[in-house]
Structures are given as C-alpha cells and as structure tokens.
Structure I
C-alpha cells in the first residue's frame, strides 16, 4: 500500500545512505500470529498535504488484534480475548472483518505513534521538520460535522514500522519531558477516553462508572473524568484494584462483583463502558434517570441483553463513540504539556517481538499500555 506519488522535500533528513526501504510489521490477512511478518518494505512516498515521520515508539491496542482476527465482523459474537485465542493457530478470513468492511490486507497496523517529522510533501510548511509529535489516528476526511472517519493502522498503513506517512493536519507537536515510549501510550487510548468524556458532557460533581479500568482506555477515562471533577467508580480485576485506585479512582469494584449489589440502582450519572458482555444490563440499572451510557468497545462480548423498558422508562441516552470530535486531540496535548495526565507504560518490546507483546497483552495482567520500539535507522 505504498503509493507512487509526488516527490517530497527531505531537507535535513538523512536516510543512512538514501536507502528506499524500511523495516515494518506487515499484517498479511485474518488469522493468528503467523500473519504478522517482520520484513523490509518500500519507504512511503508523500503526496501533497502529507508528512513523513520517523516512528520513535508505537503503542499496542486491542483494535490491532481485533482487526487481525476479524473480530469486527458481524459473524463474530465472542469476546475479543476468546476470538483472538481461537485464531491463534488457524487462519480465518472474514470478508467484513474490518469494522464490518473489508480490511486492506496486506498492510501495516499501528494506531499509536510518537514520531519525529523528517520530511514534508512538496508545497508544505517545512517549519515542523525535526519536531517530536503525536499523531491523531482518527482522520475526519469529511470534516468534523460528518461522522465519517478512517483510522491510521486500520484503513491505511500505520506505525508498526520505522516510518509512517500521515496527513499534516493530524500531526501535533508536543513539548514535554515524557519519554517517547510514554508519549506512545496516549493517542488511541486517551483520545478515545477524552472523546467519551467529551461526548457525555461530563460535569464536575457527577458520578461516573468506568469499566475495564486497568486497560488503556479505561485507565485514561479514570484520569480524565477525575480531572473534570467527577466522582469515579472503577471496575477492575482484583489484582489491579490498588493500581486503579492510585491513578485517581475514588472507589473500585472487583470485576466479578455484582454492580447493583455494590452500588445500588439509580446510583451513577454516566457509565463509560469498553466491556459490554454479560454485565451490560446491570450497568443500565445502575444509571440514574436521565443518565448517559457511552461505549467505545465490547471486549467482554458484543452481544448483550437489553430490556427496552429500562432504556425508555429511565430516559437514558446511549452514545456510540468512534469518531473523535475536533477538541479531543488538542485537549490531550494541552493536558500533557500542563502535567495533568499520567502515562501508564506497562512494558516495552522491540517491534519484531510484536507477537510476544500481543500474547502478553491478551493475558490482561498489566495495567496501562504496551509499546513497541522500532529498530534504529542503521540497524
């Protein structure tokens, strides 16, 4: 998926002998870890409006695994973990496995990128060359008034490589003392979390219930909701409850505890959910009249049981949350530069060890995010 196009100006950029290839993880199709191939591929070529980044660090997310195993197909009803385990030793092609559309195999995944600007397409502003940046992976090609969106590393080549090309308008310089790997924990997880918080119009004093609170998105929601002055009740596995409390949760419920027994009915203003599955009904019962339920995932299983009477008699609002709103990413850069967020870097892996990273990721023993580090340019 490396398109022939207009040449770029590569001022102050040395490709170590002007080689025209890079190392990358190419995902070749739906299936197990054998579909992740570490190999040399052509260097991306820029078209007007794009920039080229040297990838410094790339985060690991559920969405890359889900895309590889075809979990977004409507034919799949299992949890993300069960679907991934089922596909570990076999290749299952899902024609509609990319968010109910075809996935553009073979391609390079990776939705999280901390990188350095090394080239600008002809006609672009070269002042950003050399800047350390984060990439907004949710691209709103039709503008922010339309819900249409495409994603880096899902709809086009992403950051599991030494270089990635992206639209110039989705590159955000960041000035902070965080490491590259810490910054790579931010884009997908914190962008999704800030979008959830923003879409619900969460206000100070409200009570929010956060599921999957030890994961990337859940732990980000905990921080971002507390930052806005909310009371946060989080759900996490028992071994991780103290870690979740340490990042700002006021109350923590064990994942296998009954939500209603712990909180009571009509007790929270907002549910921020990435889990769904069997606990869905209890979450809606926990909402107050006029409460808001927002979802950006279904790692516990996409098929849920909904009593419509709970929904309409309580005047609930349900919000599906994929397309990021315009303020989301600028907000994150602002929070980072003011020291209002805490990166949760669980572990790093060399890029070529992506299968090891995803296997460990699926064990769900960590709190926060895993990050891949591409090889140096002279490797």
Structure II
C-alpha cells in the first residue's frame, strides 16, 4: 500500500459486491445492488478532491483535496471543506471551508463527523508529526471550536490517521504505523466509558483484521457490527488495496476474520467503502478511468430474501420466516440494515413483504398481512 503522504494520494473505491458467502456469526448475509455514479451531484472536482464522510442526517458532506492543485479560499495547505443541503431531496450547496479555527497552513485531512454531529475528527501534520485532532460544537447549529490534539495517549511518534468513531461514540478507530503492528499500517481502536471521557490508549485490532500488509480507512455499519476497510494484504485482487469486511457478534465480542469482498468489488486501484448512516447503501470512492480520479458511486445494500433459493420470493419464504419467528437464525434475520438485529421478528417480516410485492409474487396475499 502506498505510504501516507500529504497531500494525500488519490484513492479509488469499488462496490458491486456479493457477500452471501461470508461467515456471519450473528447476522444475516447480504448483497449489493449495481453501483450508480452520483459524482455529478457533488460540487467537487473528482480529479483533485474526494468525499470523506456524510453526517448522520444526510445533510452535510465533508471532503478534502486528494492532490494539487488546491481549491482557492483555503488556509494554505490541504484543508477540510464541506457542503450542505436543506433536505435529502435538495441539491448540495456550494463548498465551504471550515476556516482558520479548524484548518491551518499545514495539511488537514480525513474529516469524520460523529453521529450526534458534535465532534469532528481529522488528522493533520500541523506540528510536524501526523496526529489526530478533534473540533467540537455545542449544538448542531453552532460553529466548530478550536481544534485540539487528542494527546499522547492516542497519538504516538509515528503516523496516526484516518479516525472514525463508532455510532455510540465510545470507540475511536484509526490507522497507524506504530511498531507493535503486523507489518504496514494497522487498524487500532481507542475506547472511552462515556462521550464525556477522554480516549484511552489505542489497542491493535489483532490478526483477524490486520495483516502483514497495510490497513487503512475503516468504516462501521450503523449497528457497529460490520467493519469495512481497505488492505493491501497478500492474496488480493488490486495492486493498491482491496476492500474487506470483518464481523462481530456484539459490540463486546471480538472481530471475526476479515473477508475479501471479491474480484467484482476489487478491480484495480484503491477500494474505500463508506456505509450510509442508515445502513441502506454503500458509498464508494472509485477510479473508473484508472487515471487517479475520485468518483463517488452509490450501491444499495440488499438482504438475501430468497430463503429456499428457488429464484422466487413468495409465500414459501414467508412460511420459513414464520417457522423461525423469535429465533436468532441468521438466514431469516434480514432487518434492519439488511443484515438484521439478532432476532427474527416484525422488522424481518416487513422487509420480506416489501420484496414479495416488488417481485409481484403472491401480491394479494401480502396485502392481507
């Protein structure tokens, strides 16, 4: 994997993925629909800039430069920028710089905003070393405060970058090339007891997730049970890093061995998946022309609903779901998020009914549910 440089090298992400064969200790399998190019909806230049995160309400997008030339109106180096929209049906407004309270004349990159919208994490070389910083806001409509370094408990003397915070705000994931890893940069996690506490020392995620290669850019599903990330470990399909996913049965359980997303997902360059805040889709930064450009695609995350694999979604599948009502059978636990919540219940029935209607099988029977 290319080592971290500032400005960051451009990356590409792919998405048409089939996950139906993955080991799922406590959640259902799922698949992805065909990715759609949505780059034209974003007011950024795909040749030099890339999206890093979406706010939980879908009304803010943060981005940063990938390569020079830098956008005018910044503070001197690679800056953090964002744009907003009034509703999810509206078009995005013009890009706005986070300003000198957050950005500096050095390079500030990799923004990640927490689910509550009150903390924004990023990494910067403003004091020489690449460290993780945070800026906070009092309310969702308040301005961001001065950025602060997370301190020596989180940041080491090596490169610490690509922060990501779990939906509950209690886990901070990062990539670091500190020497206690397995090879290249590894994924680590720092925890805190409450959102008011300080972050603890990062712990390596272990060899179920990390490898002798390099791991970067992790993203969690909304329930915190799926970890998508990029790795250039041996056995991949692309030269600069493949997309992988690891699962855990609960937030206190260990991560299961990571699984490569396969040759349809991992083609030639980088692979960087960003799960939508509601878990319904995967955003993918992609280089379709293999020219170091960064195009954003969107692919729906779909449950596996043909339980008996007869190529129909019908009353036979409904009967199987009812037979497993109240259990934790992963095959039938399809809602929410397409990979379930640990129990077969009404949420799964609603998902199956929707697909039965979409497939126009036994429609009248479904309408009677």
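When you work out distance in nm of label points 7 Å out along Cα→Cβ at positions 138 and 186 for each of the structures I, II, which one comes out largest? Present the calculation step by step, with values, prior to reporting the outcome.
Working: I: 1.7; II: 4.2.
Largest value of distance in nm of label points 7 Å out along Cα→Cβ at positions 138 and 186: II.
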Output the label of whichever structure in I, II has the greatest value of distance in nm of label points 7 Å out along Cα→Cβ at positions 34 and 130.
I
Quick check: -6000 is what I get for helix-only ellipticity at 222 nm (-39500 (n - 2.57) for each DSSP H run of 4 or more, over all residues; to 500), calculated from one of I, II. Which structure matches?
I
Comparing distance in nm of label points 7 Å out along Cα→Cβ at positions 218 and 306 across structures I, II, which is largest?
II
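Every read-out reported here was derived from the displayed coordinates using simple, explicitly stated rules and does not represent laboratory data. Because the structure is predicted, anything quoted here is derived from the model rather than measured. Cβ atoms are built from the backbone, for glycine too; each structure is taken alone.
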